[in-house]
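Multiple structures follow.
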Structure 1
Amino acid sequence: MKIRLFTLPNMLTLANLMAGVLAIIATLNYHDYETALWLIVAAAIFDFFDGFVARLLNQQSPLGVELDSLADDVTFGVAPALVMFDLYRGAAAEWVHNDVMMQWLGVVVLLVAAFSVLRLAKFNIDTTQSAEFEGLPTPANALMLISLALLAQQGHIILSKEHILIIAVLSCYLLISPIRMFALKFKGFGIKDNALRYAFMAVALALIIFCPTYSVVAIIVLYIVTSLVRWLLTKSKA
């Protein structure tokens, strides 16, 4: 079997991976969460277009699927975990060096990387997630965590070490939760079938325009809450 390594979709996937690696370097070497955030945004764009281009050029392959998961693990799993761990260690918050227990508890934050792997592996074998997701997608989770870290670093919010631990645990749960979350995948452009998507995109645009500082976190929280309400209503009717 001939395996084509350097197709355009695979190159986009590798660009996603490299953006994640650079985000890790920006975090660990320079504590630069803003650069890390923009790199993850770029990675998310690459992640969207690799699948789109693969379908457009009919270049979908098992290799591409494997590459996509491996790249996503680094970019949307390891990178946000390390950003939150760096924040926890005290790059942007008060650190108590003699509190050994709190230092070791920082390892909990790194579980975000492990649960991201679980989320990606589950997605790969779950055939029910073609039109919607089960659990929070890893790109959304990564953007939320890194945005929170940046807001804390810039002084817009205050996150104690306890807050960071709680956020990490909640993040891990959301990644593998049974909550069905709607996907922004349009099978047509009619209002009836896409009312929720159009409404969500309109509110998201308004948040970006009128509340840019908090927009990323606000949009993802809105996405989680909207999906949760939708899921609960669907369950109650079943």
Structure 2
Amino acid sequence: MFRLDGKVAVVTGASSGLGVSFATALAEAGADVAMGARRIDKLENTRALVESLGRRSVAVATDVAKPEDCEALVAAAVDELGGVDILVNNAGVGTAVPASRETPEEFRSVIDINLNGSYWMAQAFGRAATRGGSIVNISSVIAVTTGGLPQAAYAASKAGLLGLTRDLAQQWTARKGIRVNCILPGFFETEMTDQYLPGYLESMMPRVVSGRFGAGEELAATVVWLVSDAGGYVTGQSIVVDGGVTLT
């Protein structure tokens, strides 16, 4: 029930970090993968990983803040891989700017990518997914708790994904056969966390009941479950994968 043979997945933000983990895990489960990111050179590395697993792939330079780029990524998946069945809305940016100093441009840029971009991708996918499918939005535990940093734009964008997930699920699950769910990761070491000040992640460790950071493949396994037949009765849910951060 966890196999994805014959399926086509679209993964945004696939040039690094968790996006690479998602793309490779979906390929390992049998899916062909269309991937998008702004850095096409790094995206080619992910494409090579997917193809080394014996799966087909396509890499498209994509800025999810631009609806036309989202349409182009989905169109490439349909044209070159034969359709779309899975969307992982992973593209995102994080900022830590004090609210009293954050400019309108800084705030809007985060919302445009993290929240609006997920909606544009979902729209493009929903129009093309004629055989049903599954969407997973990648939110964050910062949607439901705080990380001790000034992250108003990031928190707002990630909290917005929870509402977007519920609404798309109620619109599309019965009518289109598209299940929509959301994952809230805790602390996973990625390029985004590399931007934190030295010592920040270590200072968060007392909040992590599991006593360690998460591994990309653990989060990717949750994605595979949700988009496969094994998750076929799950829709409209926001699932926390955080090693217990939100327990404290």
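Read-outs throughout are calculated quantities, based only on the coordinates presented, and are distinct from any laboratory measurement. Keep in mind that what you see is a predicted model, and the values were worked out from it rather than measured. Cβ atoms are built from the backbone, for glycine too; each structure is taken alone.
Once mean count of other Cβ atoms within 10 Å over residues 7-14 is evaluated on every structure in 1, 2, the highest one turns out to be 2. If mean count of other Cβ atoms within 10 Å over residues 23-30 is calculated from each of 1, 2, which structure is the one that comes out at 23.6? Only one of 1, 2 returns 23.6 for mean count of other Cβ atoms within 10 Å over residues 23-30, namely 2.
Source structure of the calculated read-out (mean count of other Cβ atoms within 10 Å over residues 47-54, 18.6) within 1, 2: 1.
Which one of 1, 2 has Rg and Dmax of the Cα atoms in Å, as calculated from the coordinates, equal to 18.4, 60? The read-out comes from structure 1. Taking Cα Rg over 2.2 N^0.38 Å, for residues 15-142 alone as the criterion, the top structure among 1, 2 is 1, with the largest value. Here helix-only ellipticity at 222 nm (-39500 (n - 2.57) for each DSSP H run of 4 or more, over all residues; to 500) was derived from just one of the structures 1, 2, and that gives -23000; the source is 1.
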